[in-house]
Every structure is written in structure tokens, then in C-alpha cells.
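Participant: There are structures below to look over.
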Structure 1
Amino acid sequence: MKVTKVTATVHRLAPLGDTYWGARTWGGPARTDGDDYPPAARRRYVYSPTIDTVLVRVDTDEGVTGWGECKAPVAAPATAAIVTELLSPMVTGTRISELAVTWERMYTAMRVRGHDAGFWLEALSGVDIALWDAWSRTLGQPIHALLGGTYRTEVPVYASGLPAAASHEQLDGLRDSARRLKDAGWTAVKVAIGLRPSLDVASVAVVREVFDTVFADAAGQYDLAQAIRVGRSLEELGVGFFEMPIPPEHIEGYARLASILNIPLALDSIPNRYRALEYLRTGALGVLQPDVCRAGGITEVMRIAVLADAFGAITTPHVSIGSPVHFAASLQCAAAIPNFHIMEHWIGDNPLDAISADAQPPRNGHRAVTTTPGLGITVEPASSPAAR
């Protein structure tokens, strides 16, 4: 059982509806309460005008095909080039069953150059997922069976993609949007904040009127003092967790914030288990959100989950945006993680859904864990007209 070919394909699709919620919240002009601190140069992120990703295909000498996905919301061709020029030659010819060994070879290859995060880990992630898919399909088992079995047959998911109001006049509209989500069967929701601290709190408050379970994601937009003020207000509102309140580089800031606030702090910007350990040792995080398509694939996400469990922390896969491959890989991990709570699910109209016709959407705030081999979905990338 050997790998005979590794292929990366860029997918860039026009949005079907509104601009991606992250771009609407954190990609536009900076807004603050009366001043420009932190300055806009530290608070604005780059987003693609299209919905982008990179799919990875692994073929084996037994005729089995596995699929993976690299997190590539921007500069997708760069991620695909890493897979094609560096990882493909390294993985071709390896045994499909030697997942951990292959992972170490890929990760180690760029250690001397300091590449332990970003494009390198995102590219590596897609290859790792494809290898897991191919191996489990070869054995006729779902991935979660090879991870040790399922702790749940359904995975609870929350609606992700509700931007905070940009003005007080928009609060009523935000409340209406929350009600529509509730009527559609969602039981939990996450609000994207980080525009103006006082307006952010007001936005979460109106959503909290509708939902019992609400989470808040600031995407590292606040400084420490702002995060303390907002965090205390979120505590009073009974928010489930406070995601990325300050820039992820400030590990000591997270530790201080965690010592002041009672609300659990969460973070999705975790590229590997070594970075996760830095946060855990200081008690900085209560919820770790590794992204399976960014944090080293299935192999590394499960290592992060075990590490977090040893510190009494929760692990819940981060999704935000991606194709059905991303959602399926996250679901397989979530089913097999004991210290799991609830998983993210983007609620926008996703053009990447066309990549798999049999991927099942959430129902009543849950996603059923598939029992078919591999990722549990079929992948038809040719159905994506913008694939290239």
C-alpha cells in the first residue's frame, strides 16, 4: 500500500450571497469608541473576494483515492505550490499506513527554516487528511474508527457567521437575524465582534435575548484593557466562551486575561501542539480550537486534543469556512475527541458545497457522524466550475 501520486487543486468560487462574514467584520474600515487604538494597521485582515480552498488528492497503488483540504482562504495558489513542489515528492512512494512517520517527515522538512505555522502547516494538513482518508478507505473503515471509536453519534454544532451590528440602528436587524436562525432549528450561535467594544456588547446582548447559548469571537481586535472590559460584560451575559480576544502572539496577555475573567477563553489560531502547550502551561485557554485544515491535519489535531485533555481543557475543531472535505474531517475528529463540547458550522451560502453531493447539512443544531469508510463523503471536484 504505497502512495503513487499527490495532486493539489485550487478552487476559487464567487460568493453565492453576502460577503463572507469574517471579511464583513474584520476586513473593512476599523471602528473604535472615540479613538483609533489599537491602530487600524494592527486590526485589519486580508480576505479574498472569492471563496477559496485547495483540495489534495492522494492515489495509491491499490487504486484507492483519498481526499484532503488545505486551509487556503487567501493566496490559494501558494498553498497548492507547496503541496506540488515540496510535499508531493516527499510523500510519493511512502506507505499509506505510516501516517505518523510521514507527518514527521513533512513537518521536519522545513524546521531548519522556522516554518512551524502558516502556509507550510496548511499545506501539510491537506496531505495528512488525504492520507487518513485513503488509509481508512483501504481498510473499509470510517476515520473515527481508526482514531479509537466515537464518543457520540451526533456532534452538536453552533451557527457561525453572525456579524455584530455596525451601528446602534442595526441592532434590531441583528435581533431579527438571530430569530431567523432560531426558527431554522439552531440552538447555539457565535457573534463576530471587535468593531466597537460597547456596541459589541450590545450586539451580543440582543442575540442573547434569542439564544440561551451564545459565543463571541473578537479575532484579536482588542488590546488587553478592552478585552477585560468586554469580557466582564460577556460574563454577565452568560456567554459560553470568548474567542481570540487579543492577538494570539500575546500568550502572557491570555494568561493574565484568564486569571481575571471567569469566562473561558478560546483560540483557533493554534498551528501545532507545541504552541498549544505554551498556552496550556500558563492556564491561558479553556477551549482550544485547532483547525484540521490548518493545524497539521487529523494527526496533529488529535495530539492537541490529548494534550488539552491532560490540562482539563476542551478541544473543539475550528471550521469557519471550507469545503465539505473540511467539515467532514472536522466531524471525524469531533466524534473521537473525549474532551469535546460543540463544533463550529458556517451558516452562509457556500459555493464549495458543490464539491460533494452527499454531504449532510446540520439538523436541529447537530451533525450525524457518518459510518461509511474514510471521511464519509464522496468528492467530485470537477463539479466546481472554477477549479483550476
Structure 2
Amino acid sequence: MAQNCSRIQKIMSVIQRSIQAGWQLRVFFTEDVFAPDNVVLKTALADAAPRKVLVVVDESLALAQPELSRAVENYFAVHAAGLYLVCPPVSVGGGEHAKNSYAPVAEIHSLIDRHHIDRHSYLIAVGGGALLDVAGLAAATAHRGVRHVRIPSTTLAQADSGVGVKNGINAFGKKNFIGTFAPPFAVINDFNLLATLGPRDKRAGYVEAVKVACIRDAAFFDEIERDAAKLSALEPVAMKRLIHRCAELHLNHIAGGGDPFETGSARPLDFGHWAAHKLEQLSDFQIRHGEAVAIGIALDVVYSRIMGLLDTKAADRILKLLEQLGFDLFTNELLNIGSDGNLQVLGGLNEFREHLGGELTITLLREIGSGVEVHEMNLQKITEAIHELRGRQKN
């Protein structure tokens, strides 16, 4: 045995180096980004040499704002000295169903190839979170990385998903099963792009602000509470303030949380998401992401209280705020029973763990503004929390 160990030591050789990489993640805030005299986009893309630009636009946004395509073309015509728009903006299907197939990614890959977009060119995606996910995945995988600029057009994307470093599509019945970590070259939040959203989509981003306030910033939670009536009425100044602070807190975590690419088992920014992702699947995505997250947060808030982590007063504040902002806290999908006789939503726990590997790590609350990680969930108590939410809805 000793001889074998000695022989292994003699034949084994290792060369090891530490590799460090740095990114600048920039989020600009503006209005009328494609107005010819607005230099935000030009500044974001500033470079010493003229660069090619390919623009894809969320199909629903293009239909809602038919003047947008012309505005994009006019903008690049004015700034043609440094930026070359390779073709008119291309409409690509958005919405969560666009993430259920690889076809939209392949479509953008084809455009990148056809117009000879290289690693020093730009792919600009204008649209909601699903379109940004699809375009981001295409950009990250074409030539092993094309410069990607996101211009989110929903509150959810401007406040949360559009300012992150993840891209992904769904596969095998699982959300974001295929994807990459690839920080965008820049993000530009144009508040005016939200103008044609319906009330349901305008309020969708609020829940991500409640989420990050619950786990990171009690003062921000207080601010959302104070603005709840204005936010419910979709008052623009309150919405802008919420989006800006929510985006800032997300960037603070990504840059300073120590694990931007989620190599560990913890996902604090996904508070409430283990159930939310499963509810989206169970409803065939009829429950939208923001709505599912609101239910998922409510479930974990009630569970935190039942388990003695969170006091009743704090739990009630969170539930009431979600309701004030216009969110339902229960859906019948929470009671769906699988072939094994168990609640199907509970399968979200294992899918959540499997997505990162390692041990199950769920963020719960011990007080507003402070999350706590747990590695076990009591299924009986989760069921109790579900039925409490059901009773709350009936009342």
C-alpha cells in the first residue's frame, strides 16, 4: 500500500494558476433612449472604431409601439459615424412561451451569422425579460460572446431580471434549465418604454422590489409601504423611484455578494422563487412570473412565521403590502396533487436544489430586511402555510 502511494506521488504532477476576471456592469437610466439628441446609448457603446449593431425587439412591444422601429433606424442614421445598424430592427417573439423552445435563440444566431456580427459588434435587445433571456443566451454563445446590450421594456425586467447576469431558456419542464452567466455590456432603463404596458404588467416588477427589500433593506420596505397607494395607482414618480432602488440593490448583491455566478448553494435573490417557478410550470405559464413570486413570497413568509423565525406583525405587514400592490396570495395550483399523492408544488424544492447542486438552501426571513438560510423545509408546515393562504383569500 505504501509503495502504491509513493508511486502515485511520483507520477502525479499539477500546474495550478488562479484566474481572475473583472466586469463593469453599468445600468443607465433615461427617457426616450432613441431620441436623436439622447446620447445615453451612444455613450454606452462608445468605442474608438465604428461598430456593427444588430437590434432585436420584442414582438409585443413592436406592435404596441409601431413608431419604435423607425425611431431606432433614425437614431442610428444620425449617429452613423460610429455605429452601423446592419438591418432594420428584427421582431422576435417574447413572453415566457418564447423560452420553451430553442428556436428563438437559433433565429438570433442566424441573424448574427448573416450580418457578420462579431465579438466587437453589439446585439441590442429591446423587450421584456423573456426576450432579454433569449437574446442574452444567443449573444453569450455566438462566437463565445458577442457584446450584449439590454434595453428592458417591463417593470420586472428594469427592476430585476434585465439588470442581472443570467440568461436562460426552459427545458425538460424546468425553468431556465439551459443558460449562461454573462454580464451584459450595458443595460439601459428607459422609463418611457413602459407607457403601453397594461396595469397587470406595470405592477409585476413591484414584487421583486418587495422581495429584495425583505431580505436586504428594511428602509426600502418602509418606503414601498408609504408609496403603496401611489404604486397601486401606477403613479409614475413612485414607479421610477421603486425601479431605480430595486435595480441598485440587485446590482449591489451581484457585485458585492461574493458569488455572482452562483457557484455555491445559496440564492438569496431568489427568495420566494422555489415555489414561484413551479407554479409557473403548473399553470402552463398562465400565472406570470411576478404573480408567481408574490405567491411564493407569501408562502415563505407564512412558513417563516409558523417556524418561529418571523414575528406575526412583520409577516402581516408583508402580506398586506403585497395585497395593497394588487397581488393575489393564493392560486389553486398550490393544491394540485401529483400521481404520487403529494402536492406538486413541493417538487419545486428539489428542482431548486438540483439547479445549483449541493445542499438545499432556501432563504427565509427572521425580520424585515434580514434573510436567513435554511437547509431543510418541513413539508407538513409548508402544507399548513398553503392552507392558511387559502383561508386568507376566502376571507
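Participant: Identify the structure, out of 1, 2, from whose coordinates relative contact order in percent (Cα under 8 Å, 6 or more apart) was calculated to give 20.
Facilitator: Details: 1: 20; 2: 13.
Label of the source structure: 1.
Participant: With FRET efficiency 1/(1 + (r/R0)^6) of positions 204 and 260 (r between Cβ atoms, R0 = 25 Å, to 0.05) computed per structure, which member of 1, 2 shows the largest figure? Intermediate results must be reported in sequence, preceding the final value.
Facilitator: Numbers: 1: 0.85; 2: 0.50.
Top value of FRET efficiency 1/(1 + (r/R0)^6) of positions 204 and 260 (r between Cβ atoms, R0 = 25 Å, to 0.05), among 1, 2, belongs to structure 1.
Participant: In addition: With FRET efficiency 1/(1 + (r/R0)^6) of positions 84 and 348 (r between Cβ atoms, R0 = 35 Å, to 0.05) as the yardstick, tell me which of 1, 2 scores highest. Write down the numbers at each step before the final one.
Facilitator: Numbers: 1: 0.75; 2: 0.15.
Once FRET efficiency 1/(1 + (r/R0)^6) of positions 84 and 348 (r between Cβ atoms, R0 = 35 Å, to 0.05) is tallied for 1, 2, the winner is 1.
Participant: I have -10500 for helix-only ellipticity at 222 nm (-39500 (n - 2.57) for each DSSP H run of 4 or more, over all residues; to 500), calculated from one of the structures 1, 2. Which structure is it? Walk me through the intermediate numbers first.
Facilitator: On the way: 1: -10500; 2: -13500.
Source structure: 1.
Participant: Comparing structures 1, 2 by mean projected area of the Cα convex hull in nm², which one has the largest value? Walk me through the numbers on the way to the answer.
Facilitator: Values: 1: 17.4; 2: 24.2.
Evaluating mean projected area of the Cα convex hull in nm² on every structure, the highest lands on 2.
The numbers here are math on the coordinates, done by the rules we state, and not lab data. Model, not experiment: these values are computed from the prediction. Cβ atoms are built from the backbone, for glycine too; each structure is taken alone.
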